[in-house]
Structure P
Amino acid sequence: MGETTGFLERPDGARIAWRRVDGAGPTVVWLGGFRSDMAGTKAQALADWALTRGQAYVRFDYFGHGESSGDFAEGTITRWRGDALAVLTELATGEVVLVGSSMGGWISCLAAPAMGERLKALVLIAPAPDFTEKLMAPEMTAADRAELDATGVWLRPSDYGDPYPITRELLEDGARWSILPGPVNVEAPVRILQGGADPDVPWRHALELAQAMRSQDVVFTLIKDGDHRLSRPQDIARLLAALDDVVAGPA
């Protein structure tokens, strides 16, 4: 047994790349972060975990990310949420466990209510809800805002490579999807892993999300020396343990 691959055709002609492991339910669905892709360390670790235990698993790349088509600068939270919902509808069967990393944590929270009784649990890694409005916008300097006003794009420096093009449309669209201070309409179990040394998502921001959940079954794990990616072997072990917990537990 291995992974199958393909492309999901979206109504506007965009092609969303995906990989799937067929197996027992619930289907674990990976929702990656901003400018990340489904070939990353955590997504691949989940694929290996799924193959080993015969667990249904789907991972994909949003529009403008990884192997999917499209220009990243044309992406918005609305569009990426739509990609996630299309994958959940067309590629995942039965109950689902959404595993969201960084921006994927926000997208998971936005997609979860549409799943209804299909949602078994959320597992969130350094979740970044409302990051466009609450984390990015406040760090903009007067020069950054002038650049955005003049060109419609702010080239935001990144510790992970080339500057990220942040468009006015992304910032305005993100503000419309704000979920904090809540309540966040998720009743299913929630597990959150957050690094205490995360330079991108302050741990208090992730804790605010935990407190905003309607669910009473929420476990927030602070990894004091953890960074944003949480991709070290010990971090992956915590992620798999959280998954084992919710996959085996009651809906």
Structure Q
Amino acid sequence: MHQPDYTAKKIATSITIDGNVDKPIWQQAGWSKRFVDMVTGDAGMYNTQTAILWNEEHLYIAFKAEEPFVCAQLTERDSIVFLENDLELFIEGKDCYYELEINAANTVYEVFFIWKDAYVKGGRFDTPQFDVHQQQAYTFGGDYDRSGLSFWKGTNPRGIRWAFTNFDMPGLQTAVQVQGTLNDNTDVDTGWSLELAIPWSSLALLDAEKTVPPVSGDVWTMFLGRFQKLMNGGKEVIPHPAMVLTSHGIYDTHMPEKWSRIAFEM
């Protein structure tokens, strides 16, 4: 079995979510290695690291992101913040996964994905919360999969997903601090940091068979990453450089089989 990509330590206290990742508690966690290019595995363009802690009530995740010109124009909740610069967390469940993206203005974007082959009448997703007839439910094939034979289903062997863009994770807490001046390129910034907390009681929705909170030795699959908007000669560089804890070997975020293995220990 593969070794975990990161080991999250259990703490006896709670963490005040204010965006300050220099608090002593985060030094206990041990920060990850520098994020790498999502495709090649080479060192990321800017330094990005994560740290994960947990207690009986919450999963805690912190990021620190080097960035010389911190900017974030999108401020409306569920704006598509990956059109700018963002930090991202995905958590895999059973036949589903959760996506969270946050920019330096602390704008939150959330989506809950359910694999279409698992969405069956009378199944655990056949609930009013996941009614596919609501206006904010869409089918989704994956990243950059809109050509030729992959036009409808994407390239993931499992096919398409239902995406519920009106999903809000109950009890989610997020906070950002900017080490510099947001949206002011007359000075050079150090970067920005993010803290978030999610109640285990809410994460139970992902997999009814998982133990929440976890027990020592449990392993969860998560995507921890960052996307960076770049301009070159007045034109936006597409696709945006992607930096992740664990390289995918392909430019596609939505591949749970490529995500990081996060082990929990007491």
Structure R
Amino acid sequence: MKLVVAGATGRTGSEVVAEASRRGHDVEGVARSSDDVEDVRVYPADELPALLADADVLVDFTVPAASREHAALAAEAGVAYVVGTTGFDSGGTADLRAASESTAVLKASNFARGVQALLDVVAAGVEALPDYDVELTETHHSGKRDAPSGTARTVLDVVDEVRGEELDRTHGREGEHGREASEVGVHVRRAGTVRGEHEVLLAGNDEVLTLTHRAESRRVFAAGAVDAAEWLVGRDPGWYEFSEVL
């Protein structure tokens, strides 16, 4: 399989390059920096269209502005597109959806298998405890830009879907005010080199249930992204979910 990695010199992109190479795939990368990774050639970003001419799949861990352009290039080339970039606004998501009309697109906020399991368990917990308060805390390294994380937003979407309403996001608390039944607390921490930790707390009826996922290496995200790439190649144009891969 010919795999191109956008953001190949980044924290997660470099792990994707290494994982795909370990599996024996033909790998090339693009990035703002041209430093090679794991003996894989990394090209300037403006060479991406040429690289896609004979590629099977593009894996993208960059930033929203770049990913919007990459989605259009993948669609034009008819190349399957796996995107792990987070922090999109509604316009960016619409651009990815538009690309899925011409090629297979799989977007995930988190490619860890354990996070997919967490989403399933959160849904079950919220359904079983419909009147309990819900709070979410997420922690990432000090360099992460978007807050809350894409994974946290996905967890909140699951809570909303089960509850049948969009709960009010309360981002931290300050001052004097009571907790409203219609709110969900969202707490963001950025420190050190933390790969990613998400905790969902459900409390009521004099008891507390906590559900936690902790990533101890970015390799788990890379492995999931390459799993997704292998699965997506050859699929019909459309929008796919990581849960389908698993």
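Laboratory data are not the source of any read-out in this text; all were calculated from the coordinates shown. What you see is a predicted model, and the numbers here were worked out from it, not measured in a lab. Cβ atoms are built from the backbone, for glycine too; each structure is taken alone.
Determine which structure produced the value 22 for relative contact order in percent (Cα under 8 Å, 6 or more apart), calculated from the coordinates; the candidates are P, Q, R. This figure was derived from R. Looking across P, Q, R, the calculation of Cα extents along the principal axes in Å that yields 52, 41, 33 traces back to P. A value of 3.5 was computed for distance in nm of label points 7 Å out along Cα→Cβ at positions 112 and 152; which of P, Q, R is the source structure? It was calculated from structure P.
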